[in-house]
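Some structures to go through are shown next.
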Structure 1
Amino acid sequence: MVGRSGLSTVTVNSSWKMARFCDVIYAGDACWWAEYGNEIDVPAERWGCTRQAKQRFGVNHHQAGGPYNSGMRAIQFAMGRGASRVLLLGYDCSLAAGTHWHGEHQRTKNPDAQKVAGWHKQFAQVAAEAKARGVGVVNCSRETALACFPRMTLREALCLSEECRA
């Protein structure tokens, strides 16, 4: 559905494997690029927010400061590229179904409860930033504990910007 929509698509970390049509792969941490970057076999742009990732792996550098997680940085990246609306998929922000909706990272750290609690604060910060900039962020994730963005199904969100046929 997303691939056929024609919308610019930014994937986070290993999510590119489920969205091989993506335009951008965004991973904030240099350790992710070290362990998984060489697996990428799609022609997407590669972006991160650390100088280490830029220097060691040649990824494009998205300048941003402060505490972060890759998902919230991807939202900031999209806004910086002029997005007026951002649809989130796979933003579960919970350990209820495991450490990541796409499965555990096998070669890098996985989140614990303390890390996930920090993510909620970081997402609240980016939600306020989006609101101040007039950017609509909608969480279309099937399952989520993230409450700082309005919720909608992906189908509903896509129908707001294109003609839908039942």
Structure 2
Amino acid sequence: MKYENSMRKPRLVKCVVNIGVGEGGEKLRKAFDVLEMLTDQKPVETLADTTNAEFGIREGQPIGCKVTLRKKNAYDFLNKAFWVKEYSLPSSSFDDHGNLNFGISDYTDFEEASYDPEIGVFGMDISVEIGRKGERIKHRRKQSKSLPDEQIMTKEESISFMEKAFDLEVYER
């Protein structure tokens, strides 16, 4: 992809892989093992933000785990995840800011993973942030500023980037 201005070139900022189990203990430990096996990185716990009596969840209780992948690790993992999805996703997986979200219902769909009856079946959510250089100015603590409209990623630009970078087919529902 050719761009006159290198600041306009889209890039993969990060990929977050999340498994929510709703409870701590043995089930959460197994989810940790699944994420570590698939990403070769150590996951971190995700904690409940609020108390929900119907589900028996208290604020601050561990309810899942996640891994944030960047640069080469993100590209490698996404190639594996798109292989599971047969390199096709609906356009509704992209939001208006150009980010991509999709799920995989079973970790055993990955090539390197085989079913282990001790672990069970876990699905995962994958969130991909696509942006441009210079977007840090809207997130930084000191002197944060808004971005001009031409610097903000659109859904169409993001779809075009993913189709070219990963040979992904994006279809309309």
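Values quoted throughout were computed directly from the atomic coordinates according to the rules given, and no laboratory measurement underlies them. Every value quoted in this text rests on a predicted model; they were computed, and no experiment measured them. Cβ atoms are built from the backbone, for glycine too; each structure is taken alone.
Rank structures 1, 2 by mean count of other Cβ atoms within 10 Å over residues 64-71 and report only the one at the top, that is, the highest. Across 1, 2, mean count of other Cβ atoms within 10 Å over residues 64-71 peaks for 2.
Out of 1, 2, choose the structure whose coordinates give helix-only ellipticity at 222 nm (-39500 (n - 2.57) for each DSSP H run of 4 or more, over all residues; to 500) equal to -7500 when calculated. Clearly, the read-out refers to 2.
Computing FRET efficiency 1/(1 + (r/R0)^6) of positions 32 and 96 (r between Cβ atoms, R0 = 25 Å, to 0.05) gives 0.15 for which of 1, 2? Among 1, 2, the structure yielding 0.15 for FRET efficiency 1/(1 + (r/R0)^6) of positions 32 and 96 (r between Cβ atoms, R0 = 25 Å, to 0.05) is 2. Given a computed value of 1.00 for Cα Rg over 2.2 N^0.38 Å, which structure among 1, 2 does it belong to? Comparing all candidates, it corresponds to 1. Calculating relative contact order in percent (Cα under 8 Å, 6 or more apart) for structures 1, 2 picks out 2 as the one with the greatest value. Structures compared: 1, 2; top value of distance in nm of label points 7 Å out along Cα→Cβ at positions 16 and 152, i.e. the largest, recorded for 1. Have a look at 1, 2 and say which one yields 1.0 for distance in nm of label points 7 Å out along Cα→Cβ at positions 72 and 88, as calculated. Of the structures listed, the value fits 1. Supply the structure label, taken from 1, 2, corresponding to distance in nm of label points 7 Å out along Cα→Cβ at positions 56 and 120 with the calculated value 1.2. Going through each structure in turn, the value belongs to 2.
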